1. Using the calculated result 0.65 for FRET efficiency 1/(1 + (r/R0)^6) of positions 202 and 274 (r between Cβ atoms, R0 = 41 Å, to 0.05), pick out the matching structure from 1, 2.
2. From which structure (1, 2) was helix-only ellipticity at 222 nm (-39500 (n - 2.57) for each DSSP H run of 4 or more, over all residues; to 500) calculated, if the value obtained is -14000?
3. By the measure distance in nm of label points 7 Å out along Cα→Cβ at positions 42 and 82, tell me the structure among 1, 2 with the highest figure.
4. A value of 28 was computed for relative contact order in percent (Cα under 8 Å, 6 or more apart); which of 1, 2 is the source structure?
5. Here Cα Rg over 2.2 N^0.38 Å, for residues 138-281 alone was calculated and came to 1.43; which of the structures 1, 2 was it taken from?
6. Suppose you compute volume of the Cα convex hull per residue in Å³, for residues 58-241 alone for every structure in 1, 2: which one lands on 189?
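Any read-out appearing in this document is the output of simple, stated calculations on the displayed coordinates, not a laboratory observation. If you're wondering where the values come from, they're calculated on a predicted model, not measured in any experiment. Cβ atoms are built from the backbone, for glycine too; each structure is taken alone.
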Structure 1
Amino acid sequence: MLSYIARRLMLVVPTLIGASFLVFAAVRIIPGDPATAIAGEHATPEMIEQVRKDLGLDQPLFTQYGRFVLAAVQGDLGKSVRTKLPVADEVFRRLPRTLELAVYSLLLAAAVGIAAGVLSATRPYSVADNSSMVLALLGVSVPVFWLGLMLMLVFAVELPRLLGLSGPILPPTGAGSWRHLVMPTLTLAAYSTAIIARMTRSSMLEVVRRDYIRTARAKGLMERTVIYRHALKNALIPVVTVVGLQFGALLGGAVLTETVFSWPGVGRFLVEAIGYRDYPVVQGTVLVVATGFILVNLVVDLVYAFLDPRIRYT
């Protein structure tokens, strides 16, 4: 077990290096000169050159990347060009709001997705099964921004009293009641719910055909006991992996949801930084999200190995 954990931890380092390089390179290949965008349209060439020097853009790319990595390792993600505040402080101040939205969305997606998957698998090709899979297909296919706008139209315009929303989706302070979480959570959870439901159905259909399930039924056990104690317990092994991966995906997928609902999280902060060509913020924010995704994948690998004794540790 320890050797397995050590190997997984060793793989995290090159993955983080690769992610940091991709983040750095992606920012550099964005069309347009960041120094010109920051200095303004009416800036003189001297002013533009000074901005380029202040940002270190006049140095070779490998030198810039080396400085970026060394600073990031020490927790320094640079300073925002627009606000002059440390990027790390700005990101981690907004990160709890994104995590809040992602956790609630994952809990909703896991509960609804697993329940729908079990229902579909225990009644294959029935009306319940077909309805669940159609809804799952819609959840995968419907764009996040469209679903968010439709929910806003229904709950904030047509039925504002249902959730008590008569003004903005979230107050300017970013502190709202549970009602302000409903629409963003539903929007963000839609895709993950569909993925979890389809995976649960597929895994359950495979498990219920196993010999030990036939044996449990032959012993006279109640169908509920067979399904929930024997079948579901074994079917959840791949589902746990999907749930963990979906949490990482929710961190990145929160960008559109936070933008639609003006949610004061990391995703909205990133979109605003792109609009202002605030390159240090873009680099730092994407790196933090990518690191979170990598760490979630690491935890999922370890949990999967713990749940499934068939995983070899050596």
Structure 2
Amino acid sequence: MRSAVRRSTFRQLEIFEAVARLGSFRRAAEALFLSQPTVSMQVRKLTDTVGLPLFEQVGKKIFLTDAGRELLTTAREIFGHLGRFEMAINDMKGLQSGSLCIAVVSTAKFFVPRLLGVFCQRHPGIEAALKVSNRERILERLAENQDDLYILGEPPDEFEVESRIFLPNLLVPFAAINHPLAHERRISLSRFAEEPFLMREPGSGTRMATERLLRAHGLSVRVRMELGSNEAIKQAVIGGMGVSVLSRHTLPSEELARSVAVLDVEHFPIERAWYVVYPRGKRLSRAAEAFRAYILAEAAQFVGTGV
């Protein structure tokens, strides 16, 4: 087995780990920006090298074999050792070089690139990567410690993490500019709840906060449509499909003036915050620590407060 592992390539181990983690050759190919045949071929070569099956298929799902589980443990140990080596070297070099990977929920994509851009201008030797996905996928990445830092609208309860607020995050109700409620004042929450609602998918932080507010007042809404992105929700609202609640960061002032209106509904805005998060006990690289300190100290001046 020792010689077999030596003959396998690091890239093959990366591809194998992605398939095992995501439970799908297709999803692994998408995550690694490879074609599915390439992923399948590399896993097949690794299987031939090991000499035992690494996956078994039951119905439409794939599962690790005993050999696959052993190899996954070994691969992650290798990645961990190499990551710690890279971190030590980067610390020796200071902020003149290094890498930084930030994973953010989709709403945060409206402002985090701006923050990351300013940081990279100050530290041109840092190679930065930004991963954007829904909350469920970001929490999976957090559980597997795949990134340096995570930006969330609500820290998870299910993991032990270090979290700090760095920006306010106001959730506001809105409708199309020509909606009957657009020019009303002091709209009751019960009246607002009568409208057909456009919601993010279950598990979304925005959705959870909105539903908590409604439940606290004995209300629920008629969800007309569930959509997987803020942009899709905005377009559906503009098209007259219903009302919704989103972070104020997702509604630029020019869009408000042209096509949508923030509604004057009681108990809104919902006051939330943006958090920078990482697993408790994780040792941050110098680049990650510098980015964390930077957004804690300076994020508001580059992004504003979302009011």
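1. Answer by label: 1.
2. Matching structure: 2.
3. Once distance in nm of label points 7 Å out along Cα→Cβ at positions 42 and 82 is worked out for each structure, 1 has the highest.
4. It was calculated from structure 1.
5. 1
6. It was calculated from structure 2.
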